[in-house]
Structure formats: C-alpha cells, structure tokens
Structure 1
Amino acid sequence: MRILITVSDYNSHLYPMVPLARAVRDRGHDVVVACATGLVTSIQRAGLRSLVLFEGNSIVERARLFNVLQALESRTMPDHGLTDPETGAPLESPTDFDRGGYLRDRLPTLIAQQRGNFDRAMRFATEWKPDLVLSDPLSEEGLWVAANSGLPSVCHLWGPIGNRENETGVVFKPVDLTGYFATLGSPPADGIPSHDLVVDPTPTAVTTMNDARAVKVRYIPYNGGQADLPLPPCTVPTVCILWSRFVDIMFGSRSFLVDDLMAVVAKLPVRAFLLLPAEQVSRLRSVPANITVLADAPFDHVLRHSDCVVSTGAAGAVMTPASMGVPQLAIPFTAEHRMICDRVITGFGCGMVLPQAEFTRELFRDYLIRILGDAVFSSSAQQLSAEIAGQTTPDQFLDRHLSVLVERGNFASSRALRGDV
C-alpha cells in the first residue's frame, strides 16, 4: 500500500501524524510526506521520506490574518497585541492593517501559490499512484488529490480540535483560493469535499466536530526526535514551563509573559525548567537561580522529571502531559487554545486554566501552588494517562481502518464531487 501524506507548513501539524506514519512504514508500506521546504529536516529526523511539493500557504500568515480580521470585526485591540499577517510587524491598532491593499497586492500571490501546490501534488500522485491520502486539517492539497483521483481521504487532527468546529474564534476549514474544486462537479455548499475518515488522537470522552466519522486513537507524544536529555534528580517539586513559538509570532513581543512567570517561580521552593525556542533566549531579562533554560529541548523528555507543566494550551502542549500523567497549568491566548484546555484540562480535572486576559502574577502564583499542593490534580492526570494508554494504537488503527478503507472503495471525497451524495 502507498500512502501520500500532505502537511501544512508547521511542525506542530506534522508531529501528531508521525506515530501513525511510522506504523505504516514499519509494516512495509510506502509513505511519502509532501511538504514545504521548511519541514524537510523535521520529516527526515522522524525517519520518513520527504518530498518538497509546496510553497507559500503559510499557516502563520493565515492565523495572523484571522486574528486581525476578528479584531477589526469586534473593534477591539487585544492586550496581547497583533501583527501584520504578511510581515509579522507589530500593529498598534487593527485599523493599521490595510485590508484592501492586502487583497489587492497579496491575494494574487496566494492564489498562484496554492494553484502551484495543487498542480504539483496532482502530478506526483498521477505518477506515484498512492492508495490513500492522509492530511492534517489545513492541508488542502491532500483533499484536492483525493477528490480529483477518487482516492480515500483521511484527516489526522492535531488534538482536541475537530476539522469543522464552529465556535467563535475557532474556525478550521480548508480554503480553496484556486477555484479548482468547483470544476469537478457538484461540491458541497462550502465548496470543499468531506474526508472519508478522521483520526482523532484524543480521549474517548472528548467530542470534536468533524466532516466525517472520527475514530479515536492513542495520542503518542512526538516532539521532534531529539536525543534523550539527562536531568539531575531533585528533592523539591519540579515545574516545566513550555513557552510557545506560535504565540510569539502571532501576537508579537507584548505576548511574551516568560519574565513574569520566572519572577513568580523564583520566589517558590521549586526547581523549574524553561523550554523555549532558541531565538527567544536573548529576550530573557535575567534567569533566577532555580530555573534552568533549555532551548529547543525535547518536551516529553523533560516532562518525565516534572510535577507540573505550564504552557499556553496548544494541542501538543496539552496532550503530551495528558498522555504522561503530568498536571497542567495553561495560559491560553486564543479561542482555539481555550477550547483545548476546556476539553482536556478542565474536562478531566488534571489541572487549572488561567486565560491570558485574566493573567496576573498573583493568580499565576496561587494556581501553581494549588496544583503542586493538591494531590487531586496528580491523581486525575494519572487516571487520564491510563485511559489514553488503553486506546487504539496506530498499528491497530492501520489494520482496522486504513487497510479496510482502501479495500472498500466508494469514497466520500470523490462521491460528493460527482453529486452522488
């Protein structure tokens, strides 16, 4: 069996698919991961074959644009800041964004890039002849190949957010700037065909909204494949602080709360590991004696030595400690991250959530002390970890669903475009 994986240009969209891709590869099947240049190293480090077919289609630019348009609609400037969608330069106000100029000057480039991506993906699929296409929720290229070739289309979620959520501020749907889908027949009302199956790596009790039947699978942490990180034992509680590159590039320097977090932790009888991207280290004002900075360190390795993790509530940042039984304190900035935190941290009682809009040093200190001092959070986290460990493995999913889907035929992604559904 040949499986073509298409992934949008962000490591956090690739990593959740790695365990399944490896399981398919290890069973002797052929796997190719189509990507943009920026993901080649990450894909190869995972032991998978990469193929550069895509350019542009920046997930970062999409997210920045979405945030700015939301701020324009609500006529409010978020206190964490905004950045220009294309350049990343800070905006003093949402009205500083030239929407008309962006549509006039930038949109033609984005359309040309997506058409090029669709065309290259289709040419490769025609030559290689995959049996199935697996993609993340924002990789339209995979949907196009499946719809245009009559192949089964499988969507792999990043975590507790489905591919058709409709809550305000959480809109994850593919976007067709090319007009290609409309040329194939009778697409659904939104112009985008549905997948045939959704891989949902979240606990059984979490409900995600999707465009096809979702199958629960075990979340297996993968954070980049770095070598193990030996850490010394400690007699005081250990806190892992994971700061997000995503928040920084979305909202700019006003969103950088790391110095506030360190100021609080410095006064507590704890040891802390601060994990952040290497490019952010120079922005730290000073590092207290009880905090060790680990640039680009493997998150899951540090969690093995941690009693609590502090993060901004992204999918991998929440699901990795959930699978490892570590209590959490999340500071979500976006509606997406708040939904993730509500569904996992609040839903299973394995930690506490302090929304960025409500953040103060005093509240952060109180929440952190409570999590470290109350065994109920640790107990709930361990129960959740045990539940996740009992879920379907990637190998089992391959046998029970992927192989069966290929053998069955008659796929939704192509049926919808023929007007058969």
Structure 2
Amino acid sequence: MFQNRLYAAWSGANGDQRMFWSSFDGQNWSPQQVGIGGGSASGPSLAVFQNRLYAAWSGANGDQRMFWSSFDGQNWSPQQVGIGGGSASGPSLAVFQNRLYAAWSGANGDQRMFWSSFDGQNWSPQQVGIGGGSASGPSLAVFQNRLYAAWSGANGDQRMFWSSFDVDRRTVVLRVNNWIADWKLRSFSDVPLIGTFTGRGIDCSRGFQLPPSAAMPTSGPNVVGDAGWGQVEINNSDSCQSWVRIFAFDFDVQPFKSIPGVKQIEKVELSYKEGETPLNSCHTLIWTQGGTFAENLRCWTNGQGDPEEKTEGCLYLRVPSVNWAVQPDRSLLDLAFHKVEVRGRWDVTDLFRRRVEPGLTPPPELGGPAPQGWGFALAGVFTDTSQLDARDNTRCTSRAGDIALEVSFVVVPPQSGGVPAPPR
C-alpha cells in the first residue's frame, strides 16, 4: 500500500524481461506502465520505506547483480546497483525497525541465504546466516516486532523452514587515545625604512611567536586540540605572519571490537564541540624591536582583525596519510566526508567500516577504494602557509573538545539451521 493505492510490479510474459507496474484504487487497476529499471528475469519485490515505494530485483539476461529503484508517486528513480553480491532469483524486501531489509539466496548456484539493510542512503555489507540455504530464496514479513523469513530448502529439499530475527542494535562511543599537533608558521620580512614600529617596513622576523599550547590530556573524553589558520597584517599594508594548525588523532576501537558476535555497522559519526581557541592559546607575538612587548591575538576575526562569530565553524575533517607520531610525512589524503552538523559532526561510516572489516573490500591495487590513512585530523580550509599571504587579519582557528566516535551497529544472532514448519 502506497499513497492509498495498492501497487503491483512484474516482469513481462513470453521472454519479455521489461518490468511493468500498475496500481489499484479498490475497484480498478490502472493501465500497466513500463519503466522500472533495466529489466529482470524474475521480477521485483516491493516495499514502502521513508514515504517512497522501493523495488529491488536481479537483472535480466543472466545478469545476477541486484538493483533497486524508488518511486515518489509520479516517477521511478534511475536504477542503482549495490545490494549484496548477487542473486539468481532476486531479493525479498521488508521494513523493520526503521530500516529496509533485503534477503536472498546467492548467485551462480550458491544456495546460502544472505541479508542486508538500507538506511535511506546506503546498503550495508551483505551478511550470511539465514537458515541452512534455499534454492529460491526467502520471503520476509514483520510480525510481533520480529522480522520473519520463510523458505523452501536447498539441494532438492522441498520442506519449508522459517526463522525470525530480533535486532540487537547498539551504539558505543569511542574516545581519543592518541594525538599529535602540527603547527606551521611563516614570517614575512621587510627592511625597516623609518623607525622601528612606524611606517612601512615592519620586520616580523625580529619578533617571534610563542608556541601554541598542547592538547591535554593524551586520551579520554577531555582531550582538546586546536586547528585552523590565521594571519597578521601590520599597518594595513605589510604582511607579517601566517600560520596553520592541524590536530591529528585516533580512537581506541577496543570497546567496539571486544563485543562478541558478528557486528553489522550501520552508522559511524565523528563529533566534537567547536569554539574559538582561547586568547592565551591562539597566537602571541613577542616584539623585540625598540623594546619588548607581547601582543595576544584573537583567533576568530575578520579581515580588519575585529572579533567575528564563525557560524559555520573553521574545521574540516581530513585523514593523515600515515601515522604522524612515528613518520615525518605530514601529508593528508584527499578524502571527502559528509558534514552532518555545522561545527562538529561528520559521517565516517564508510571509512570506519573499511578499517575494521578490511576483508569486505579489495585493496587499492586490485581496484578497491582509496588508501585508508591513519586516524583522523581536523584542519582549516588552508593546510599550508604557502596558501596564505598575510594581506589581512582574518583568523579562523578553533578548539575542538569532547571528541568522540559514535558507532551504531547490529549484533547479528548466531546462524540457525532452520526449523521445519509444522504440516497443515
């Protein structure tokens, strides 16, 4: 049932593998329409999820990959491939605990049964473990807050079996257990023309900057770190100094790995609380021309050096290419993350999944995804002082605290061999 109508979808007759659909208003079926994906030998399965009608199927003409599409009441979206590793007969769909589940028997004669779930954006990696196998795959339905599967047996066994699934969904919060701060400073220098602090020619090499304060402590929920960029211009004319800070860190994953059972990762988000780096930790110039004095600078300012609220924050999530703590290479990988919330939350599900479940994807040399890097890093939009000319006083350096990695996952129940349904 979708938008008060009953929908049917099927593949054609007499070898026609195009897919058709029609809807019923309680009295009449609408004329069939063609237009769901690229075709299927076995037809699609349907389910309503997040206010859209979803269809999933295995391909046409021997293509055992599985595809999906969704319908908004007017149009079907372009088909997408990406449900599990393929099926000879296609998947069955059901919605359970705010996720769309698919279950199927394997491709190329593999009669094991697999399952995966969808959060509205991505399908989770396939898991094996429904019963003892089936030649045709299972059907799914939700009953009394459990997801049920029923199927006929494998290898000519025509008995019917069933199993049920009660999701053990959990979330663990991981904390930083290792970090390193990287700070780069560039001083611009001219020969003084008149005086020491008047007119053009301020020589910033004759002053020095106090090192920024280190993050403390080294692990746990109280770790804080500063990252971003800034610059100093003197007398609205002379470039003085520019800097960048990058805060690299990693998390203790043992609380996640120590949980027994097979774990299916659903969502991983890296979060932190972002604010302006405190005045005494931002940037302090110690002038030594014509005397000595210290100048403490604000870290959130506009081009004139006036305080400015950074409503979008200053920090971007990056990934170091290596462990900065043991290798001198300070390069960052070109990986992009979806920002869930301004000033402090990023979706890192795919990267975390590949790191803790490396067997799921091939290595880069075999066509797999990009290198996974080491840990994470917070940086500003500029990551090197060569990108800054200190021609104004804009500064965007932030302090991140309460840094956490929230891992949401399902603990998969042990595999069941299936229970014969009682005869009727």
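Taken together, the values in this text are just the output of simple stated rules run on the coordinates, not laboratory data. Just so it is clear, the structure is predicted and the values come from calculations on it, not from any experiment. Cβ atoms are built from the backbone, for glycine too; each structure is taken alone.
Out of 1, 2, which structure matches -500 when helix-only ellipticity at 222 nm (-39500 (n - 2.57) for each DSSP H run of 4 or more, over all residues; to 500) is calculated? The value was obtained from structure 2.
When distance in nm of label points 7 Å out along Cα→Cβ at positions 70 and 142 is calculated for each of the structures 1, 2, which structure yields the highest value? Mind dumping the intermediate values first?
Details: 1: 2.4; 2: 1.5.
With respect to distance in nm of label points 7 Å out along Cα→Cβ at positions 70 and 142, the highest-scoring structure among 1, 2 is 1.
When mean count of other Cβ atoms within 10 Å over residues 94-101 is computed across structures 1, 2, the figure 13.8 traces back to 1. Could you tell me which structure in 1, 2 was used to calculate mean count of other Cβ atoms within 10 Å over residues 22-29 as 11.2? Of the structures listed, the value fits 2.
As an exercise: semi-axes √(5λ) of the Cα gyration tensor in Å, for residues 246-285 alone, calculated from one structure in 1, 2, equals 21, 11, 8. Which structure is it? Label of the source structure: 1.
Quick one: mean projected area of the Cα convex hull in nm² came out at 19.8 when computed from one of 1, 2, so which one is it? Don't jump to the answer; show the numbers that get you there.
Working: 1: 19.8; 2: 27.6.
The read-out was computed on structure 1.
Suppose you compute distance in nm of label points 7 Å out along Cα→Cβ at positions 166 and 398 for every structure in 1, 2: which one lands on 3.7? Before the final figure, lay out the partial values.
Details: 1: 3.7; 2: 4.3.
Among 1, 2, the structure yielding 3.7 for distance in nm of label points 7 Å out along Cα→Cβ at positions 166 and 398 is 1.
Computed over structures 1, 2, FRET efficiency 1/(1 + (r/R0)^6) of positions 158 and 238 (r between Cβ atoms, R0 = 30 Å, to 0.05) reaches its largest value in 1.
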